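Got some structures for you, see below.
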Structure I
């Protein structure tokens, strides 16, 4: 089964709230690398960073899943004015932004933080609190550049694994390695539990 990697970042357009050309370029490269590593890209089905990542993935023949705050396609397009052209499938949650963020993040095996503002902060804290693998795209601005400060303020150990890199290829590769490592450890624990159960029945 393919791994699902989420890209979390600002849904704003270039020029709004200091969303830079560099951040958009990094998002595109991240999306491309997710596809090249044969993983599924997951994001919030909106504009800005998520949309740019989707374009990168599609240009590399990847599969993209969007998780929308809308109830249906009509609301997605007309109320939120969100795109559909780069998505292979869109899940309509009907939960609004905050509810959408929970579904978006928890459906991923790992998430990558690229730039971002308050919505991305919400997505990051969900992933961190859930103890997930979280990749930080260094140099992308916004929330991504303040993750260490946020963790220090939160002062909570959750088991989350944070991975930092300035190179999109290396960041995705490291995130995948960590997810696969966790999966192997989980499989080992399941086998130990099964063996222990069998022993009790002997």
Structure II
């Protein structure tokens, strides 16, 4: 794990005063993004580098907007799980210049979005962690993008037994969306660094 963190840290440009660097940690479901990202944040903070961390899954929409919409399940997951255009305009486009980001944050207990204010220091590394980060609408906002590559079998084995039992959801929703993403956006080829995990 230490080697992977160092590899990623070396792909992050040196941070100058009054500069923000945007790093994406991309990868498919259960590729180990969150674990690796948390280690990276810890490593950077130990180097006295200010870090702002965002998880793209914190900004999904309410269930009624992404389930039983009449579209195929994979389409719902890829295209409707997030309000891509809203995030483009209110999140990604403002990362480098806004001191505060009011973001619609999803609360799973109430299945609602709530407006939360996120303060961003003038000098910091902004890390965005999540799936499908290299979609065409967002790709140009990163200074560096890291892709965690892991086989479908390995990723599926990381799911809980209960989650694994609903194989149809993987076949119809997750895996078809992942295949579409790989074919449409070529995330391995576009990333600045690919890490096997």
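Any read-out appearing in this document is the output of simple, stated calculations on the displayed coordinates, not a laboratory observation. What you are looking at is a predicted structure, and each value in this text was computed from that prediction instead of being measured. Cβ atoms are built from the backbone, for glycine too; each structure is taken alone.
Brief remarks follow.
- Ranked by FRET efficiency 1/(1 + (r/R0)^6) of positions 4 and 180 (r between Cβ atoms, R0 = 25 Å, to 0.05), structures I, II are topped by I, which has the highest value.
- Origin of the derived value 3.6 (distance in nm of label points 7 Å out along Cα→Cβ at positions 76 and 100; candidates I, II): II
- With FRET efficiency 1/(1 + (r/R0)^6) of positions 84 and 148 (r between Cβ atoms, R0 = 41 Å, to 0.05) derived as 1.00, matching label from I, II: II
- Highest-scoring label, criterion being relative contact order in percent (Cα under 8 Å, 6 or more apart), among I, II: II
- A value of 22.4 for mean count of other Cβ atoms within 10 Å over residues 124-131, calculated from one of I, II, originates in structure II.
- Of the structures I, II, the one that -15000 was derived from, the read-out being helix-only ellipticity at 222 nm (-39500 (n - 2.57) for each DSSP H run of 4 or more, over all residues; to 500): I
- At a computed 11.2 (mean projected area of the Cα convex hull in nm²), which of I, II: II
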